[in-house]
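Given below, in the form of structure tokens, are the structures.
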Structure P
């Protein structure tokens with residue numbers, strides 16, 4: 001897979017699926033703009049060739065950060081042509097205990113930021129008459145539902161709906177929009193989750209492949225959607241979940 005003609009902005013790039021996505025995209029030849037919320041995560045990026053990556057720090061909810069990154073890409077004559085909306089937060093709380101602030105925090109990060117960033121990016125591509133691709137990261141939770149994850153599930157279901165509508169609307173502008181819904185994946189919360197033996201074993205029993213996924217298995221799917229190999233894929237939500245949704 002060749003991504004040498006791809007310039008990709010990845011949000012939530014500091015850890016987990018976001019970090020793996022940066023690693024995979026670089027491996028396949030892309031230039032990457034990585035938006036990281038915490039500066040302490042920058043230490044993990046020292047191993048990369050700094051000629052192929054530019055790191056920014058900030059909150060994905062702040063559109064000024066995105067404006068600065070887009071402007072920088074134009075200044076470098078290397079304009080972004082692919083967006084990976086990966087940044088997100090997770091809230092596990094009983095439905096009856098979720099406050100307005102709790103819900104706002106989840107929706108603002110997981111949905112509003114995806115909506116407005118995608119809108120900003122589409123305007124950018126249309127203005128400069130360039131084709132492009134948007135890849136949103138949702139979750140199987142948005143399709144199946146889980147106890148104590150109602151706010152999170154709502155935000156991810158909204159991302160899937162946005163993906164499909166945006167794909168239809170932006171197609172004539174040569175902007176493809178797709179979505180990936182990961183299943184249980186070995187990200188930063190895996191070690192803590194594994195200690196809950198009954199719950200962990202239940203998840204394994206529900207996955208036909210009988211294991212959790214690796215972040216690289218998600219990021220390779222993202223790389224495929226970013227590549228020209230997926231040029232006829234538009235408006236799809238791809239479950240990378242070991243078969244959970246279909247079990």
Structure Q
């Protein structure tokens with residue numbers, strides 16, 4: 001569980017709610033079905049038009065990473081690869097075959113299978129880096145879904161404010177409705193800008209950081225497997241891979 005993300009979401013919510021109370025607007029000023037429809041539903045509509053279905057499905061799948069990032073224990077993996085290197089030196093590459101099914105990560109499994117099959121190091125590098133790049137591209141594209149929502153929501157907030165002001169102008173003959181109408185008009189702006197800067201854009205940025213860490217982890221896997229395939233000394237492999245932990 002990512003504690004900072006939880007704290008950030010709680011602080012973001014309190015920043016708006018407590019800020020509204022301290023400014024004298026009150027909590028009810030933030031409640032507006034019209035603003036919700038224009039900003040939230042409108043943002044969803046815009047992103048649905050922009051995004052292919054597979055990308056949207058991937059975005060929904062990686063969204064929980066904001067709270068629960070994938071666990072990647074680099075030290076444990078280095079220890080495993082050093083152990084695999086020792087086995088390969090003593091028993092040959094086929095001695096690693098039994099390790100494939102024990103490995104929970106499919107990317108590591110694939111790299112290990114290529115090593116066991118006796119694939120040339122250049123081919124291992126080529127195959128694994130294509131896989132790595134495609135995974136990174138798919139996840140980054142999915143993270144940009146939230147970035148897109150952060151771009152659309154402020155604009156839709158402005159549209160909501162303009163529509164609200166249009167309603168106010170239609171009631172100029174009744175001064176009692178002007179104050180409430182103007183306040184309601186700007187609620188949509190709060191929704192749009194608040195959601196963009198306190199939720200959508202931070203979520204997109206956090207996912208990109210996590211994806212970068214995933215890519216770094218996979219690069220370490222590829223480097224380690226290439227070292228094993230080339231028969232390098234286990235101590236040299238460990239020393240080389242330790243650099244990824246910094």
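Just so it is clear, none of the values below were taken in a lab; they were calculated from the coordinates. Given the structure is predicted, the values throughout are model-derived calculations rather than measurements. Cβ atoms are built from the backbone, for glycine too; each structure is taken alone.
Have a look at P, Q and say which one yields -24500 for helix-only ellipticity at 222 nm (-39500 (n - 2.57) for each DSSP H run of 4 or more, over all residues; to 500), as calculated. Walk me through the numbers on the way to the answer.
Values: P: -12500; Q: -24500.
Traced to structure Q.
For the read-out distance in nm of label points 7 Å out along Cα→Cβ at positions 27 and 99, a value of 4.2 was computed from one structure; give its label from P, Q.
On the way: P: 4.2; Q: 5.7.
Source structure: P.
Can you spot which of P, Q the value 32 was calculated from, given it is relative contact order in percent (Cα under 8 Å, 6 or more apart)?
Details: P: 21; Q: 32.
Label of the source structure: Q.
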So distance in nm of label points 7 Å out along Cα→Cβ at positions 51 and 211, computed for just one structure, reads 3.6; which one of P, Q is that? P
If semi-axes √(5λ) of the Cα gyration tensor in Å is computed and equals 28, 19, 19, the structure in P, Q: P
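Between structures P, Q, where is distance in nm of label points 7 Å out along Cα→Cβ at positions 83 and 187 highest? Write down the numbers at each step before the final one.
Details: P: 1.9; Q: 5.9.
By distance in nm of label points 7 Å out along Cα→Cβ at positions 83 and 187, the leading structure of P, Q is Q.
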